Structure I
Amino acid sequence: MSTLSHLEDEMHRLISEAQKEKIFLRLLGGLAVKVHSPLAAHRSLEREYPDIDFITDKAGAKKLADFLPAMGYVPNKVFNTLNGARRRLYYDEARDRQIDIFIGDFTMCHNLPLTNRFHVEPLTIPLAELFLTKAQIVHLNRKDVLDLLALVLDHEAGQGDEETINVNLIAGLCAKDWGLYTTVSINLQKLPDFLAEGSVELDENQAQTIKKRLAAIREAMDSIPKTLAWKLRARVGRRVRWYEEVEEVQRT
């Protein structure tokens, strides 16, 4: 089966075809931000979306080896053999497009549990987790920053999940994991600093909206009681690396 040239059309095709095969797929990454955030098309926030990132459950993962080749994708056999229990890569070679699929949880610089909340959104992971998949990156690049700014600008930070960044979910995960808390806290400061540099042309009201919502996330993270494991790890602090190094995967 041939792939579609337009990335969002292709994403919808894959999710629809997966549903027919009873394979659970949800979108994450920059394209998921674009799906939720109209202001991702703002002249200062827009960027290219060359690839598609998905997450599936373990039952769905068992069917990927047959499903994605039938959809027009070639597996990265070496990577999938070594990492197939938690992550797999496939390529649309004709369009130079990559499909990155996480299995069960999202694990990069930090581990984010997603299994229990797969069904909150029909196309993507929930907004709080989508925020965290970006905010957990230790070395943010410009694309990550733009995604975070667009997501926060378009969505309230508050209670619940419906078109809202659920601060309780974020705070709860950070209260259990000092490393995640630390990285997210660093990035919550980087974003206002990035705005202050003036490289993103947002008006003052938009900038203040972002700062207010980031402050709400930070307040929730700081006010929630922390676990004993969190407190013990906090004593060690940044003298010991608190995150996993993530290497870029070269296409083969």
Structure II
Amino acid sequence: MLYFLQEKLIFLPTELEQDYSYSFPETHQEFFLTTADGGKLNAIHFKKDRPKGLILYFHGNAGNLTRWGTITSIFVEKGYDVIVMDYRTYGKSTGKLSEQALYDDAQLFYDYALKQYGEDAITVYGRSLGTGIATNLASRNNPKSLILETPYFNLMDVAKNRFSFLPLKWLLKYQFLSSEYIRKVNCPIAIFHGTDDRVVPYASGVMLYESILVKDKKMYTIAGGHHNNLVEFDVYLNGIDAVLE
């Protein structure tokens, strides 16, 4: 059952009607990109008049852009443009899910961003599930920096925390080998993780941090932080300011 239903455990999308109209107070533009296999990927591009740079944001495993557009507004308030996309099957996005497809889709959006921004102005940001996608992307490009919020060593490490009694090595189709990708990243890396995270254990984030080879790296430990509330802590807010500036 785990083998055949694992996508329903990993991905928790909420669909939207294609004619749904987004409403955000910040200046934004909705757009779609078409994948090589015919998928349609929906995204929001938040824009400032004089942006300090671009945050290319890869979100967590639940919801859609109605939620993540609001969450990423913190970076717009700090003076940055933001591009955040919905993965296949999320929101208005279509296409067949696979790990490789997610990596290819991320590159598609990176290439889109490069048409409008210099690579030294692009910060790749991953949250939870999106940290594996963001790390893979950063390993294949040269962004200004990589920021990871509540990341995992790899997906197997997270799965063992929940299903330790199962032969996961033979069951898990999705790997998200962040620990391997991060060794190939050449830009500065910052990790933010709460000590009381019950979804992705803090220890998993620490192991990932210890895999980083670049010297310009920083681990921000949020004492008492959970999986979805790091924005409530000064350590996170001050750390984000320090990393971006």
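The numbers here are math on the coordinates, done by the rules we state, and not lab data. Remember, it's a predicted structure, so these values are computed and weren't measured experimentally. Cβ atoms are built from the backbone, for glycine too; each structure is taken alone.
Here is how the numbers come out for the structure above:
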| read-out | value |
| --- | --- |
| Source structure (of I, II) for helix-only ellipticity at 222 nm (-39500 (n - 2.57) for each DSSP H run of 4 or more, over all residues; to 500), computed value -9500 | II |
| Origin of the value 17.8, where mean count of other Cβ atoms within 10 Å over residues 10-17 was derived from one of I, II | I |
| Origin of the value 2.0, where distance in nm of label points 7 Å out along Cα→Cβ at positions 186 and 210 was derived from one of I, II | I |
| Computed 2.7 for distance in nm of label points 7 Å out along Cα→Cβ at positions 114 and 226 - originating structure among I, II | I |
| With log10 I(q)/I(0) by the Debye sum over Cα atoms at q = 0.10, 0.11, 0.16 Å⁻¹ derived as -0.50, -0.61, -1.24, matching label from I, II | I |
| Structure from which 2.3 was derived, distance in nm of label points 7 Å out along Cα→Cβ at positions 106 and 194, options I, II | II |
